[in-house]
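As structure tokens, here come the structures.
All of the numbers you see were taken from the coordinates with simple rules; none came from a lab. Bear in mind the structure is a predicted one, so any value in this text is a computation, not a measurement. Cβ atoms are built from the backbone, for glycine too; each structure is taken alone.
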Structure P
Amino acid sequence: MPILSRAIHIDQHGGPEQLKLVQVSVGDPGPGEIRIRHHAVGLNFIDVYQRSGLYPMAMPLQLGMEAAGVVEAVGPGVTHLQAGDRAAYASQPPGSYCDVRVMPATCVCKLPDAISFDTGAAMMLKGLTAQYLLRKTLPQGGLNPGDFVLFHAAAGGVGLIACQWARALGLQLIGTAGSDAKCALALEHGAAHAINYAKEDFLARVKEITGGKGVKVVYDSVGKDTWEKSLDCLAPFGLMASFGNASGPVAPFAPGVLGAKGSLYVTRQTLFTHIATRESTQAMADELFGVVVSGKVEIRIDQRYPLEQVQQAHRDLEARKTTGCTILTL
């Protein structure tokens, strides 16, 4: 018998006003699928990209990439989960903005008892992103204790996790943010240095902090506004790791500039390449769960919105009014 669920749909790309609360019917899971009842849902910038059309999607679309809850039923072929399991995920396809959904089981992981549903919903997409950046997206020769890295938007959800994880790895993370309060937050969570780009030239400060040498890697989710100066922050053979477009997509550039600036490397990463298999997803999640349970990384939830207030949540996220992680409550 179908189950009724609240869900947030859009019928066309556009602003937050496109987000509509509807009721949907949810059936039983098929092969390789589960049905999960959410306790909390994560909010991420990729949701904004999909809503706005920066990442074009087929319509109508149920948004949301991340949540935590309890597995209600499993389909044929699912062996790593069973009904009653606490679980969390960051996963394609979108659809987490709801009470209940049927979805592929591949990227759904058992949630340790020591981690709450709210934390689970807040940490998966952002925490797995921090994991693949700091542990897998590495410059030539890798990263060693004492190395400098530059991390933009250091007071955001991914950023605050990365600040703590970098400190645990012995790295000197230089964080950027748009206000003194956000810089203080990054420092509180493990950044070695913080630069308020609204007041200071971050390129000049990075050169000053590193004694003119530059950093081994820049982790950049901002995009257009930080791109050019970020390349100039890199030491020779440094890595520019782009993983988002909060200020808009990076303009096309001539590869020759990478040679002129020091034989640089550039990569554009996405989480979903890293979690394409059950094995890789679980290995990454196990490492994330480990640093959270150990206390090395605290998942900071600074905003909670009821599902019905999702429009305001999107407005605040786009206006950069948020810090840390944001969840939708059910």
Structure Q
Amino acid sequence: MSTHDLNHEALAAEALARIGAANNAEALHAAEREFLGKSGVVASLLAQIPSLPPADRGAAGKAANQIKGRLQAAIDERAAWLETQAIESDRQGLGFDPTLPPPRIDMGGLHPITQVTRELEDLFASMGYHILDGPEVERDYYNFEALNIPADHPARDSQDTFYCKGDHPLVLRTHTSPVQVRAMERLKPPFRAVAPGKVFRQESTDASHEHTFHQMEGLVVAKDVSVGHLIGAMKTLLAGIFGKQVEVRLRPGYFPFVEPGFELDARCPFCQTGCSVCKRSTWIELLPCGLVHPAVLRAGGIDPEEWSGFAFGLGLSRLVMLRYGIDDVRHLLSGDLRFLEQF
């Protein structure tokens, strides 16, 4: 063994001893800088190679790189050992018991509106309904005119509409009814469809009113559709939501896009003689509905002489409040975790 080799071995032994003696991360990093840093010992050995006789350069370079590899492996091993020791020390200080179960992971949950919406989508899908969607920023034509609500119609005043500035008349949809016309343009009768979604009204907020809320539009187009078909569908809907058959009644109601139009009330599922939910009447106002107006069928490209249908607008926000006993609609979109974590 040459004197040059002995020097390399001595250097490697010294370095390995320093690394093995490092009892914390700082000492290990100091040894790494001293031996493997840009100005370290190994770098100095490599820098000396060009000054050696050509016959010795290959062996010197190989020896220096071998030392570098041995030292790097020793540093990595020592770093892993120090990390393990630190973890064990922390565990002992905290009274760690590996037999105990891990902390419970907090899981997120679905918003109550999403829960009820998905239940209704499953229910209607099982009855052969399409699940549709429509734009929330809607053309004035679909939101009003195609639904038999012309520009001078007084029903526009009651909608409290958010209008969008621009060359083309756009609104934030005030109901999910525009999807009726879009469905008739897209689907070939006979068909059944529902369309859940957000709607917007420019009105003062209180416990029962919100500027943003949720509805579900329903539409059936077929031949010889009657009010009896409408009642049957609504009874199936309410039984699926409340888990039992619910008595319903129809009251006359005016809506430009249906003729005849009705207000459908459901017998209160929470009481027998009256409660705060039904305002002591035992009936709950639930949704407007009726047979589709011939003008709306024509706007959707369907011949009212051949086809008829019924439509309903279910208040999802109100249904969620009834389902869970929520007394203020503003809770639903508040984003308050104290409220949402209950579901």
Origin of the derived value 1.8 (distance in nm of label points 7 Å out along Cα→Cβ at positions 151 and 167; candidates P, Q) | Q
Please state which of the structures P, Q yields 124 when volume of the Cα convex hull per residue in Å³ is computed from it.
-> P
helix-only ellipticity at 222 nm (-39500 (n - 2.57) for each DSSP H run of 4 or more, over all residues; to 500), calculated, reads -13500; among P, Q the input was structure Q
Thinking of P, Q, which structure, once Cα extents along the principal axes in Å, for residues 199-270 alone is computed, gives back 41, 33, 19?
-> Q
